[in-house]
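Before anything else, here is the set of structures, which you'll find just below.
Just so you know, all these numbers are worked out from the coordinates, no wet-lab data involved. Note that this is a predicted model, so its numbers are computed, not measured. Cβ atoms are built from the backbone, for glycine too; each structure is taken alone.
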Structure P
Amino acid sequence: MRTPTLTRGFSLLEVLFAVAVFAVSVSVVLALLLPLGRLGAQNADRLTAQRLPDALQVELARLASVGLDALAVEVPVMRTPLEPGLAFVATRDGGRLHSRDYHPPASGEIAEEERYFLVECWRFAEGALQFEAGQPSLALAVRVSWPGPGSAPSGEPQELMFTVAINR
């Protein structure tokens, strides 16, 4: 004959405590998903904005192919208060960038609803970076701001400043 063995299970209190810990953990994870997703999107936008100088240099070189002096005349001088600069628009992925008003792009304009980044350029007013007719290069101050007017609002507007130069 066998002797009955005692098997001990979890008490109701232990099970309720484990379920409560699990529920709180799931709630915290779900509460963090939206802010973390928003932060990830903001970081992706910032990385795309940091890649725009290369695309801008290509577009500026295309526009300067008719003459660097002619392009320089179209770029306003940076003054205080800051006036609107020579404007470019770019898609959210940064794959396409073109001048908004100066010359139409060769591959067609970006649709209004696809415009996410606004890129503005200014010439320097004085100093070593000031442009004078006949110089071999044009240095520009550039501001990238997003989200642009064609996009749905996704938090506070952000911007990034950098300089870019093109040569004859």
Structure Q
Amino acid sequence: MTKQTNVRDRDVHALLDAYPRIYFACHTRHVRDPATGGIVSAHQASILDHLDEVDAMSVTDLAEHMGVTVATMSLAIDRLERKKLVRRQRDAADRRRVLLRITPAGMRLREAKSVLDPARVEQVLAHLSPQDRAKALDGLALLARASAAHMKTLAGKAHL
């Protein structure tokens, strides 16, 4: 193994070690609707991420995609429907199938959602000295630029 490979492996391991700890400390546990103040869990918000206003998805397909039973998904959809975030409709071609669409209120909540909770991020940053905070933010900016460049490279390959 070359010295370059050892450094690369060490760097990858360092990022894989740090990222989950940062995410766990800072991720959003709940999502608040900016219009009503209502709250949904991060799991409920992830269900909204999979739905569209126009193209319906069946409860069965959504449950399978998210790795849960249809019964479990139906309970989650019940809660979202009571909050008027999701709309159920019977499939006209097969009345046994239930189709789901996100409502305008669900779209509003989804757009307000952030992966990271700003208050938690602020609390984590408060544990750093001004100098370390600047270094950490500079490092994250570098990783973000590299990530954007990588995504651009992947998008270019998708067109080939």
Check your understanding: Comparing distance in nm of label points 7 Å out along Cα→Cβ at positions 47 and 63 across structures P, Q, which is largest?
Key -> P
Check your understanding: For which of P, Q does log10 I(q)/I(0) by the Debye sum over Cα atoms at q = 0.13, 0.21, 0.22 Å⁻¹, for residues 7-94 alone, calculated from the coordinates, equal -0.59, -1.04, -1.10?
Key -> Q
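From P, Q, which structure was Rg and Dmax of the Cα atoms in Å = 27.7, 109 calculated on?
Working: P: 27.7, 109; Q: 20.7, 63.
It must be structure P, since only it matches.
A value of -13000 was computed for helix-only ellipticity at 222 nm (-39500 (n - 2.57) for each DSSP H run of 4 or more, over all residues; to 500); which of P, Q is the source structure? Could you put the intermediate results ahead of the total?
Values: P: -13000; Q: -20000.
This figure was derived from P.
For which of the structures P, Q does the calculation of distance in nm of label points 7 Å out along Cα→Cβ at positions 79 and 127 return 1.9? Display every interim value, and only then the final one.
Details: P: 1.9; Q: 2.8.
The read-out comes from structure P.
Using relative contact order in percent (Cα under 8 Å, 6 or more apart) for the comparison, can you identify which of P, Q gives the largest number?
Working: P: 18; Q: 24.
Top value of relative contact order in percent (Cα under 8 Å, 6 or more apart) goes to structure Q.
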